[in-house]
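Next come the structures, one after another.
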Structure I
Amino acid sequence: MALIGKIRNNSWLLIVSLGLALAAFIIMDMTAPGDMAGGGQSSFTIGTVVGEEIDWRDFQQAEDILYSGSGADLFERREALWEYFVEKTIIQDMAANMGLEVGESEMEELLYGTNLSPIIRERFTDPSTGQVDRNQLNEIRQAVQTGNIEPGMIRFWRFQEDEVRNQRLLDKLNTVVHKGIYTPTFMAEDMEHTRGTSVSLDFINIPFTVIPDSEVEVSDSQLRNYLREHSREFERKNETRRVAYVSFDILPTEEDSMFLRNEMEAVATQMAITDDLAAFTDMNQGQFDEAYFRENELSSNYANRLFNMEIGEVYGPFISDGYYSILKLYDRKPVPDSVRSRHILRFADNNVQLAEEERLLDSLITVLESGAESFDSLAAEFGMDATFEDGGDLGYVVPGDMVKPFNDLIFYQAEPGQYYTVRTQFGVHLVEVTDRIYSSEEEGVRFAVIEEPIIPSEETQNAMYDQVLRFVAENRTIGELELSAEESPELTLTTSNFFTRNDFSIQGLGSNTTSRDIIRWAFSRSVRTGEVSPEIYGFQHDDHFFTEKYVVVGLTDIESAGLPSVSAVRSTILPRVMNKKKGEKIASAIDGMSLQQIADKYQLAVEQAMDVNLGDGFIPGIGSEPAVIGALKTLESGQHSGPVIGTSGVYALEILNKVEPPQVSITSQVRRQLSAQKRDQVARSLIESLKETVDIEDTRYRVY
């Protein structure tokens with residue numbers, strides 16, 4: 001890059017700059033009012049909940065225990081872990097204040113007993129049997145009691161104990177709340193009356209769109225009034241900010257493509273003469289599957305070529321979906337539609353056991369081939385899964401029904417009447433194919449493919465960086481970014497969503513480390529509205545790990561905690577206020593008119609909904625419209641409604657028939673059912689409600 005070359009030629013300048021930056025950082029840290037460690041908190045504290053500090057070291061240890069080696073998104077898993085720590089602290093505080101606890105014998109039962117915690121059941125259920133693996137639990141229990149357990153496992157188990165205890169305390173809190181839920185008689189009678197009422201009606205729906213937007217004026221004061229009236233929905237607990245950005249996509253040049261094509265032509269030449277296609281394909285990160293694919297199972301780019309090639313022929317390189325691809329046809333033959341087979345399965349957990357079980361099955365093959373024993377008798381004696389009772393018979397299956405190694409063996413490799421062994425995730429199988437069914441002689445092809453993505457070279461990426469560097473130097477404010485975007489058709493200035501200090505996702509840029517870096521910059525104390533970041537943000541391609549775009553970012557808005565400004569939520573509330581005003585206009589226009597007159601006026605059809613149960617809250621042809629349900633409750637047979645303004649339009653209703661229960665009898669069973677429904681709702685919202693009532697200080701931004 002040009003910039004790097006300048007720095008290399010002026011290394012003294014780099015040293016001086018670093019020294020000044022370090023001094024500035026030290027001074028800033030000494031005088032900072034609390035952006036980093038401070039305010040009486042440890043430098044390792046990432047938040048406080050009900051006065052309890054959450055320590056970064058505990059957080060990291062938990063992340064390592066739960067997600068070590070995981071491919072889950074870094075920030076999403078940290079968000080989930082933060083929520084866990086918050087909820088755990090709240091629950092433990094509430095439980096302590098109420099005298100709730102989980103005793104040792106209760107924990108023992110939850111971890112190892114007959115009444116296992118749902119957490120244990122989920123993690124220790126054998127997927128092949130659907131049953132809890134009691135042997136594994138007992139082994140862990142013994143290892144924990146004797147202290148003969150590896151450090152990694154003991155850390156996981158101790159953390160899991162906390163999870164189980166926390167879940168049990170939450171269950172107890174839910175139980176306490178549930179005991180306080182009671183359905184009064186008047187409410188139960190009203191709910192039962194509604195559930196027992198059915199209505200048949202004619203209706204017409206006048207959509208808001210019959211009035212053009214140009215005929216409705218909405219003032220800022222009306223938007224502010226709406227915002228205040230719906231403050232609970234829009235109020236924000238934390239300060240939010242948003243940015244605007246310009247993206248520069250980095251695309252491969254013709255030179256990049258030609259260079260890659262030349263490399264792939266050399267690969268194709270070697271692929272044509274290789275004696276070991278599997279090893280060659282693997283060495284070049286290609287694919288060479290055991291399966292035979294029918295024409296309808298392949299993309300047209302592959303099928304159109306493979307089914308017109310000779311065995312051993314190589315085709316390519318050719319461009320397919322952004323890749324240079326090379327194909328080599330290895331074989332073709334008819335593929336059965338279904339196969340019947342039988343097996344003897346031996347479970348194995350490690351390579352030593354797998355080898356032992358394979359030796360056993362090899363000896364069984366010798367017995368079978370000698371004719372000394374039948375397959376059925378050996379399956380009954382040695383089979384370890386449920387099929388041993390049926391002589392190991394698996395019945396007829398179609399491609400894809402079985403796990404891949406087993407599937408590939410019986411459909412593409414095994415000959416009927418011959419014996420084979422194959423390893424799968426369940427262990428080792430002795431397999432015999434007993435029948436094949438062909439509905440046609442349609443062939444499948446077995447082939448190797450080597451693909452290479454057509455991506456920009458490092459030189460192309462560097463050239464784009466230099467271009468963006470000049471752009472940043474010339475555009476130091478949001479106003480200048482806007483002007484550049486207006487003057488250059490290839491540039492687009494995109495405004496992001498509002499985000500908080502601890503967020504990690506930006507609309508249009510996704511959830512990733514670079515988005516997090518942008519958010520951290522946007523919340524820097526020195527940044528002011530309208531400024532453009534001097535840093536160029538590079539975004540990596542998810543699969544191919546090259547820089548696919550550079551982004552230039554500027555800060556556009558800062559919204560304090562509380563009710564946002566109208567400009568911050570205009571795109572959300574403007575359509576609602578417009579629809580409300582349109583609804584009022586339509587209602588005024590149709591007041592006193594019959595359904596047919598309304599239909600004629602707006603050229604709409606009168607529709608019907610028959611035998612609608614009001615307790616369902618849903619009307620065919622209308623949907624979930626609470627205002628309409630409310631109107632139907634008050635109307636009698638033969639009555640017309642006035643205009644009813646709903647969420648998607650204005651409704652006019654005429655009751656054809658209404659059937660109400662003659663008398664509502666509230667039994668103890670009905671009352672219990674109604675209370676149970678409310679308890680389920682409470683169970684889902686209890687912890688979120690508790691979060692609203694306690695002090696939570698989220699300072700994760702100090703660390704990551």
Structure II
Amino acid sequence: MDAVFPVERLLRPRTLAIVGVSEDPASMGGRALANVDRFGFTGDVHLVSRGNVKVGARDCVASIDDLPDNIDAMVLALPAAGVLQAVEAAARRGVGALVVFAAGFSEAGPDGRAEQDRIAKIARAAGIALLGPNTLGITNYVDSVCLGFGANHPSPPGKRPAMAVIAQSGAMAACMRLSAVERGLAVSHSVATGNEAVTGVEDYLAAFVDDPAARAIAVFAEQLRRPRLFLELARRARQNGKPVILLNPGRSRRARDSAASHTGALSGDHETMRAMVAGEAVIAVDTLEEFLDASEFFTRFPKPSVRGPAVITDSGAFKGLALDFAETIGLDLPEISEITRAKLAARLPGFAAPTNPLDITAQGLKDMPLYAEAATILLEDEACGGLLLAVMPGSPDVGQIKMRTVLPALGDGGKPTAYVILGGAAPIAPDVERAVLDAGLPFHRSPERALRAFGHWQRYAKMRDRAAAGRASHAAAAKRIAGAGIVPEYESKRLLAGLGLRVPEGVLAGTVDAAVNAANQIGWPVVLKAQSARLPHKTEAGGVLIDLRSEAALRAGWDAITAGVVKAKPGLALDGMLVEAMGAPGLEMVAGGRNDADWGPLLVFGLGGVWTEALADVRLLRADATTAHIIDELKQLRGAALLIGSRGAPAVDLEALAVAIGSIGELLCRHPEIAEIDVNPLIAYPPGAKPLALDALIVLKEPKAANDSR
């Protein structure tokens with residue numbers, strides 16, 4: 001696994017240098033110096049300027065070579081053309097860290113990439129933690145250190161809940177900081193990693209996962225360049241109870257192209273990334289709005305529960321909308337207890353139903369304390385993990401009275417609560433939002449945003465619990481599977497059968513007489529399949545015949561397959577032909593996976609047959625997923641109705657199917673030399689019958705070239 005590059009001297013420097021300062025306060029160097037002074041940096045500050053002997057009251061030196069040795073951090077406020085020479089000089093002086101503002105490197109094309117590689121090589125050799133190039137810089141609000149050129153002001157967290165922000169985009173880092181401050185939160189650290197020539201997302205994540213100043217960590221990354229290191233650090237964050245929220249654009253081709261032009265990133269397989277980070281309870285979101293909302297929610301409430309929220313509203317229409325939207329996003333709205341129902345019924349008007357969601361009706365207008373009393377009752381119910389209050393504003397004055405009446409009852413029980421005023425941009429009293437935020441609660445005008453934040457909160461708890469109860473890790477098998485490339489079907493099935501996956505009874509026959517003897521032993525009817533590592537797609541070459549019911553049919557089939565293979569693959573010598581028992585009909589599934597070069601072993605499964613391509617209805621999971629987790633994901637398939645029985649068809653044995661899929665994952669975990677596995681179809685049967693792998697293909701990795709350092 002990749003090593004973490006230490007960034008302590010960048011985060012908490014004792015001495016600083018700024019290269020490229022001038023008397024112009026609007027220049028990058030001038031802005032960087034203003035930030036250093038504004039944050040009250042107490043260590044030594046050295047300035048380098050070719051054209052100035054002094055800037056303000058500070059003396060300047062003409063070159064980096066005139067600086068003292070071993071300065072902790074140096075800011076390069078220089079054009080791209082001057083960066084290489086400056087990095088060389090910094091290496092000579094023993095500088096610990098560099099911040100490179102200049103753009104025009106890997107994001108600008110091959111020439112820029114080559115120049116970036118040169119400065120990275122120098123910095124790495126000298127042990128310099130280089131941030132950038134193409135960065136807005138880094139700010140440590142806890143220790144009042146700002147090494148950036150964007151307008152910034154000290155904002156120590158104090159007693160406010162704080163998040164750490166890591167973003168490859170400087171604009172996104174600034175957006176997160178501004179949003180957090182507006183919502184009454186704090187940012188402990190903010191890093192714009194830019195092109196990541198030396199240090200990247202993973203290095204700063206390593207610095208923050210153990211930092212008590214940050215309750216949660218928000219990460220915006222167009223590419224995770226060290227995926228396995230990211231997973232290891234996400235595991236540490238999960239174990240520390242520190243949620244990681246990730247926004248990673250790149251699902252579409254155009255987004256991937258944009259990433260390449262923006263930060264020089266070459267985005268990987270987005271769905272693979274989503275599946276693998278979910279295994280360590282990383283909350284991957286899809287939009288900037290979700291990123292902001294989820295980061296706020298986890299910073300305020302960093303200890304999620306699998307129990308969903310209660311919902312209180314004074315709109316009967318919204319009650320139905322909340323149920324619909326919660327189902328759409330997979331948020332469980334719990335059934336309240338009988339005791340809670342009784343308490344609510346005693347307080348509500350007779351025509352109001354004591355349910356979750358709870359509509360207190362227009363009675364609240366005549367009986368304002370009802371809002372607070374209903375909230376208290378629901379928050380006391382152990383089935384409810386939190387509370388969402390979504391009220392109509394009425395007039396600004398009425399909305400203000402509602403808020404003042406209910407606010408003291410919210411959040412006292414340690415459960416998360418969110419406050420929503422319906423009505424879009426309808427006017428509300430100016431102090432309402434600030435009063436809610438000051439009380440430590442999220443405030444929204446969109447109920448969907450609040451529900452989605454609760455959904456991420458609950459999903460994190462489920463992912464966290466799954467990860468903690470995951471399968472024991474599988475050590476690689478003592479004996480490596482020999483060879484490279486495609487493993488013939490008969491050998492692939494033998495390997496899968498060794499871990500419990502059921503395959504048809506079969507014999508590899510070298511002659512037609514041996515095939516007849518095998519069929520007599522197995523029992524008619526049989527299937528006949530040509531076998532060769534050079535024949536992965538047997539059907540296209542006429543290499544498969546099914547339902548052969550007699551010796552004559554088998555002999556004729558042998559001749560037909562031989563002729564078809566000769567025509568399709570001249571000169572191909574078969575290993576033989578596989579004679580197998582016909583499998584009973586059932587529900588066709590597809591299952592397999594791969595040892596992803598970046599992320600590690602991954603499972604893929606879904607509906608097979610015509611559904612595979614027509615619906616693309618598959619789920620991706622880490623290969624070490626538990627049986628229970630696989631069952632949950634099978635139920636999330638769009639065609640899940642086929643698994644539980646549809647139109648008179650029997651339900652399949654979900655547990656047996658999940659165990660079979662898990663055995664594929666176990667093989668991937670035990671044998672990192674496997675590139676991919678494809679079992680298609682895998683036939684699922686009603687309870688009591690194990691799934692049957694009718695066809696299987698394993699591909700082994702090609703050996704690395706001697707000069708391949710990957």
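Miscellaneous remarks
- Computed -14500 for helix-only ellipticity at 222 nm (-39500 (n - 2.57) for each DSSP H run of 4 or more, over all residues; to 500) - originating structure among I, II: I
- Entry that produces 89 once volume of the Cα convex hull per residue in Å³, for residues 399-446 alone is calculated, selected from I, II: I
- Which of I, II yields 22.1 [mean count of other Cβ atoms within 10 Å over residues 279-286, calculated]: II
- Winner on Kirkwood radius over Cα pairs in Å once structures I, II are ranked, highest first: I
- For 2.18 (Cα Rg over 2.2 N^0.38 Å, for residues 391-558 alone, calculated) the corresponding structure among I, II: II
- Structure from which 28.2, 89 was derived, Rg and Dmax of the Cα atoms in Å, for residues 239-518 alone, options I, II: I
- Each of structures I, II was scored by relative contact order in percent (Cα under 8 Å, 6 or more apart); the highest score is held by I.
We did not get these values from a lab; they are worked out from the coordinates using the rules stated. The structure displayed is predicted, hence computed values, not measured ones. Cβ atoms are built from the backbone, for glycine too; each structure is taken alone.
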